[in-house]
Structure 1
Amino acid sequence: MKFQFESIADFIAMNGHGSYVWASYAITFAVLIFLLVSPLLQRKSFVKQQIKQQKLAQANNVAGESIE
């Protein structure tokens, strides 16, 4: 079995194209992580906002004010 690269350094360098290849992998993984994490953070923020609004609405109901 013959490997394409003779050493790990050759594999990382990829005949001079390594910086482009590894940068593309890094950008792809960063975007994928962002796409996974962003909705979770938005959901968490939305839930906090809804809880805050519910507490405010309950406080207004106790005070005798109507919500419109």
Structure 2
Amino acid sequence: MEAFKIEILNPKALQLIKGMQELKLIKISDDPVSNLKTYLKKMRSNSTSAPDLGEITKIVEEVRAKRNAKK
């Protein structure tokens, strides 16, 4: 199964998508809010100098690179 995020530009396309859902060709589900984003928002509200998501991602990628280099 593959998942895609689709931005609908024409309302007629939504009718087609709903028709495909009724025929059980596709399943439509809402995009859940990321637990990480919720946690970061909560932590940033308590701090005056919290890192942004880009900085956190950079640090995580560096740690992963070091860990994968050991293997």
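Just so it is clear, none of the values below were taken in a lab; they were calculated from the coordinates. Note that the coordinates shown come from a computational prediction; the quantities given were computed from them, not determined experimentally. Cβ atoms are built from the backbone, for glycine too; each structure is taken alone.
So here's what we get for this one:
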read-out: Identity of the structure behind -26500 (criterion: helix-only ellipticity at 222 nm (-39500 (n - 2.57) for each DSSP H run of 4 or more, over all residues; to 500), calculated), options 1, 2; value: 1
read-out: For Rg and Dmax of the Cα atoms in Å computed as 19.5, 53, the structure of 1, 2 it came from; value: 2
read-out: Which of 1, 2 yields 0.00 [FRET efficiency 1/(1 + (r/R0)^6) of positions 9 and 57 (r between Cβ atoms, R0 = 25 Å, to 0.05), calculated]; value: 1
